Structure 1
Amino acid sequence: MEKIDYPKMTLEGRVALVTGAAQGLGKWISFGLAHAGADVAVADLNLEGVEQTAKEIEEMGRKAFPVKTDVARIESIEEMVQKTITTFGRIDCLVNNAGVNVHKSVLEVSPEEFDFVSSVNFRGVYFASQIVSREMIPKGGGKIINIASAAGLLLRPGIPNSVYAGTKAGIIMFTKAFAEELAPHNIYVNAIAPGYLATPLAKDRLSDPEIRANILSFTPLKKIGEARDVIGPVVFLASDASNFITGQTIFVDGGRTVL
């Protein structure tokens with residue numbers, strides 16, 4: 001029988017850093033990484049929110065560290081990274097999840113609104129990846145997982161999303177560029193692009209029968225994603241099971257982007 005080195009999905013002994021971890025997708029991802037064995041630094045502007053996330057992770061038997069962070073500010077990213085290193089000694093996985101949006105048409109978006117969205121979704125991802133990579137290299141490498149969006153590939157008629165969609169498309173290309181440049185340092189860079197997920201923020205919209213039916217009409221699997229649907233791909237990309245994958249974007253969207 002051929003001897004095979006079977007891959008492991010465990011994250012035992014790993015340290016993860018998740019931005020935008022106070023609620024929704026970031027909170028789910030933080031729980032998922034902890035469930036797989038990682039200790040997790042959870043970052044967000046909402047300190048009370050990440051303190052609650054950290055408390056719940058510790059109740060799972062893992063270590064957690066909450067840190068107030070504004071990824072639009074370089075000095076705040078640097079502080080986040082240094083506090084994580086001081087607390088845990090290393091960062092094995094960075095999840096760039098923090099994101100914001102402004103639903104206005106291209107004729108209405110102000111320069112201030114453009115800067116707000118792009119500074120978090122685009123600039124924040126770039127410099128968080130840069131600063132964390134500098135810490136990963138002396139430790140032998142690591143995993144970076146960027147949270148893009150199905151909106152980075154597709155739009156829907158009647159829903160103004162130009163700035164957000166542009167930043168998420170940029171993340172998809174950042175992921176490719178970072179992967180190529182960081183490969184010699186054993187840093188793997190991939191992205192997850194979610195479609196509609198039943199996060200707390202989307203609960204009100206999804207509880208509207210007309211809106212829900214519309215969403216399902218352009219989702220081939222005819223269902224809304226849940227926590228487990230995004231946790232699985234993130235844990236896979238954070239683990240050694242994905243060690244021949246880099247520069248890729250996985251669309252977790254029920255098939256939306258095939259239409």
Structure 2
Amino acid sequence: MVEIEHVARIMREVAAEEIMPRWRNLAGGDVVEKTGPSDVVTVADRAAEVQLARRLAEIIAGSRVIGEEGVHADPSVTKHFASGDPVWVIDPIDGTSAFAKGETAFAVMVALVRGEELVAGWILAPVSGELHMGERGSGAWRVRHGGVERLPRPEVPTLSKELIGLLGRRHMSDARRAEIKSRGKAFAALQNVSCAGLDYPRLLSGSAHFAIYNKSEPWDHLPGLALASELGFVFSKHDGSPYRPGDNAGGLVIAPSEDAAADIRRLLLT
């Protein structure tokens with residue numbers, strides 16, 4: 001097993017060196033569109049990914065790295081998921097648009113996977129300093145205000161209509177979101193979100209109970225899924241088939257139990 005505190009320390013150091021000095025201090029040429037105005041990358045994303053990739057790869061001999069910006073440059077690196085080797089999955093800044101605007105809604109996310117096994121996950125909010133981390137079989141932990149606490153499994157309401165859900169906004173039209181929200185009381189109050197690095201801590205704390213995403217890039221979700229799994233959450237594609245590392249087709253449903261997941265998928269696919 002990897003020493004989760006070691007990885008957390010690396011993430012904090014890289015955030016302090018490469019991300020926070022550039023927050024609210026980006027020059028005009030420091031922000032570049034990738035696929036469109038809502039999909040941008042900054043010099044901070046790139047610099048942070050380079051440092052995280054180098055330092056994390058040194059922890060485990062023979063490990064591979066799959067980072068969001070690396071995949072954008074060379075999509076073939078996703079083949080590492082099938083290698084059987086330990087793979088570090090990096091989102092240097094989740095919520096880059098918010099970061100580029102000087103807002104606080106961004107996070108640094110890292111997962112360690114081996115094949116289809118979610119070994120460990122980390123989510124750091126650089127502005128507040130709050131960190132979530134955990135590893136398979138050992139639970140999930142939250143570090144904030146100088147204290148460390150093991151997270152209990154959140155209490156889940158017994159009635160579906162009482163569940164609070166999160167609805168990913170990326171790659172989902174306004175019409176599609178409105179259609180989903182119309183499919184029963186449990187979906188009527190779905191909250192639109194745009195940053196998985198903020199969504200997963202809400203699930204872990206119990207302030208939200210399930211989430212639905214149309215797109216499921218590995219760097220957006222593997223860190224959070226590694227943590228949520230430790231608290232009893234289950235996940236699958238919209239049709240109930242397994243969601244596997246590197247497979248971003250078919251959407252993603254995350255729920256607190258198999259029964260809740262079945263109810264959510266039934267409403268989603270009605």
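All of the numbers you see were taken from the coordinates with simple rules; none came from a lab. Every value quoted in this text rests on a predicted model; they were computed, and no experiment measured them. Cβ atoms are built from the backbone, for glycine too; each structure is taken alone.
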*Upon calculation of relative contact order in percent (Cα under 8 Å, 6 or more apart) from the atomic coordinates, which of the structures 1, 2 produces 15?*
2
*Given that distance in nm of label points 7 Å out along Cα→Cβ at positions 67 and 195, derived from a single structure, equals 2.0, which label among 1, 2 identifies that structure?*
2
_Label whose coordinates, when helix-only ellipticity at 222 nm (-39500 (n - 2.57) for each DSSP H run of 4 or more, over all residues; to 500) is calculated, return -13000 (choices 1, 2)_ = 1
